[in-house]
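J.: Listed after this line are the structures, all set down as structure tokens.
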Structure I
Amino acid sequence: MQRITHNNGVITYTFDSLATLPVKAHVSTRHGGVSPAPWNTLNFSVKRGDERERVAENRRRFAEAAGINPEDVTHARQVHGTGVAKVDWEEAGETLEGCDALITDAVGLPLSVVFADCTPILLYDPIQHALGVCHAGWRGTVNGAALATLWAMQAAYGSDPNQMIVCIGPSIGPESYQVGEEVLALAESKLMHGAQYFCHPDGPDARPYFDLWQANARQLAEAGVPLDQIEISGIDTAQHTDDFFSHRAEAGQCGLFAMMAWLAPA
């Protein structure tokens, strides 16, 4: 990923694999906003105690940095599920309820999802010129949120998995994400080769560590997306709280960052 400092002080990351493609994406950091601690500074959540006016200004600043009209940005009211909403210009600026992924083939329509350790996933179909963005925490990963997004794009646009470009953004990494045995059990029951996404340390606190990056990448690969067309940022939010919010590392006392993406003219 490439780190960009914008003229208004907002700092974002972009994906290397999209550099020459007609699709744009920015992952925000915690820099360039107006919120005080513990949401400092570019927070996009009103549910964690921050004021609505500050969050609105943060959204405006992020959109300004990306060169987007903030009134056009479409958001998802995420529920840690697998729901996917198909979006067109009629939904521009809305917050769509009960979904964790948004898809569109509308050029210029920005889609946004938010995170604080969960996995940002972008899917781009260069043949049909269609886009999907997805939020996948451990529940979404185990239940196939990324696959649901892929399947929705297949159904809506005729997307071919073999042609898809996938980007997996900053999230909690496999060295930081220790989970309970119940998460391992669910993954083993629901995912093909689910146990391979867990590391088991020795010692008194030997709970497993979950690799969200590989769990999502391999599910998509098993569905037909070539592994060499999947970019994994490798940025662990729990180890980079200087740049990103981390629910785990900051004990829930933090904001949310965002991934915003849109289709450029092909």
Structure II
Amino acid sequence: MPVHSLGPGAGLYYEHTPPRDGGCTFVFFNALTGDAGMWQAHIVPALHEAGHGTLVYNLRGQPQSPCDPGVVLDPARITADAVSLLQALRPARAVPVGLSIGGLFAIGAHLAGIPAVGLVLINTLRQDGPRLRWINDAVARAVEVGGLPLLGDLYSPHLWSEEWLGQNRANFLGAGGYTPLPRESAHYNMLSHANDADWDLPYERIAVPVLVLTGLRDRVFYEPEVVARLTARMPQARRLDVPNGGHLLPAERPQAVAQALLDFAGAL
């Protein structure tokens, strides 16, 4: 299992497959509560079959990525970790793909000088303000009280499509109680620092083609006017909306995401 070292007691688990015949390397940036398995189940095999390469990795503190105690896992640190990994591996014809706040890390790495031939943002675009800060603080409070299960029970109806909720209802709101997420855990560390993110980005400086992929059933982060305005600020951006998908599109609509990535690569 390859792990990119970030110093004593810290590292990033990753899996890197180079492309064939001039294909792209899709570099996947997780959300704070996700892991590489979301991409590896269906999307990565479809890209490999088409000759493209992939780089998946877990953030410091996610599965198999050791986290040194005492480090602050704020968005600036997570982005710096990604830059370190990409500088070491130098994936060929990189196309960063960020899910949720993972798109912020992808943009930050690219603006820090990591080469890319394109960029994909999945339910990333948002505007800082009282509403977003309230959401982030409420997420941290939920895991303080009842861990990730309580977070899932509270937020799932707002993040997923009606179809997905109907199919997965049995996995939520169980008879058991909740256990707080320990404050010393990496997950709590990341979630409690979400409001440290700087969303006032120089979108005009993103000089590569950008695909803005949006699940219209995301009722937490999707604000139509904000997504339209920020997309328009990127010189080479285009949108693809998924009407029957929510926030976590790679898990909910993996075939649609894979096809969108293949089509995007074909147009580069």
Structure III
Amino acid sequence: MNIQHKRIIITGAASGIGRALLTQLCQYDVQIVAADLETIDVRDLPERKAEVYGFKCDLSNQREVDQLFDYALETMGGIEIFIANAGFAYYEEIGEANWNRIEKIFQVNVVSPLYATARMREINPVQPHSVVITASAIGKLGLPGYSLYSGTKSAIDRFAEAYRYEIPDNCHLSIVYPISTRTNFFNHGTHQAPIPFPSQTPEYVASKIIKGIQADSKSIYPSLTFRIFWACNRFLPFLGTLYKLVEAWRFRRWRSQKPEIKQAIENS
């Protein structure tokens, strides 16, 4: 899809990949509603061609997501591209049963982007439109310490696999599979979760997402290394097992060094 002159929503736009996307898309002649749990001051953005509107929104709440769509439709007159980038991770050893905590990560990482996909189809019955959902390489290869996060990203992966057989001709769905992205998640106070190898910058991932949108890619893999690894793992599954064993060792080491830490949490 040609990005120029499009009306766009980006969630999770205050930091990480979302902020990098917002900054790079500002170089296009577009309108953007930048949504996040934190307030976004558009005056902090660099010189830009785009018109940008900040919107504070809790994506785990249906009422606020509906308000986001209402605001975007009222402000821009339509929405052609929805980038469901917001999400967060736990790096943890699951202990006590906490329903609300489990529910929260699935609401933000799974329910919200799926609901946005349905809303985009609803408000664009004939108009061509695109939905981009940031999943994760962890959705393909679950890692120790990220059990719940892996579950949410795997759910997105399986949803897309089935939904593509149902999608109408005017809709396009792209799923992004970043590897470890060097955001504040890995340097969150005293938590300092170890960074899985390899890793990339938010800016690099954002540039690959934009290229993927322009090319109408169904799956966007910012890391060629992971794509090759995942292809090889189909025929040599012990590669994935070895990688997970290494990450399991790193997780146990992290827990032994920080016994007082229950979990590391960071919005991305």
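J.: Among I, II, III, considering only distance in nm of label points 7 Å out along Cα→Cβ at positions 76 and 156, which has the greatest calculated value?
T.: II
J.: Among the shown structures I, II, III, from which was the value 4.4 of distance in nm of label points 7 Å out along Cα→Cβ at positions 20 and 228 calculated?
T.: Answer for the origin of the read-out: II.
No lab work stands behind these numbers, since they all come straight from the coordinates. Only a predicted model underlies this, so the values are computations on that prediction, with no experimental measurement involved. Cβ atoms are built from the backbone, for glycine too; each structure is taken alone.
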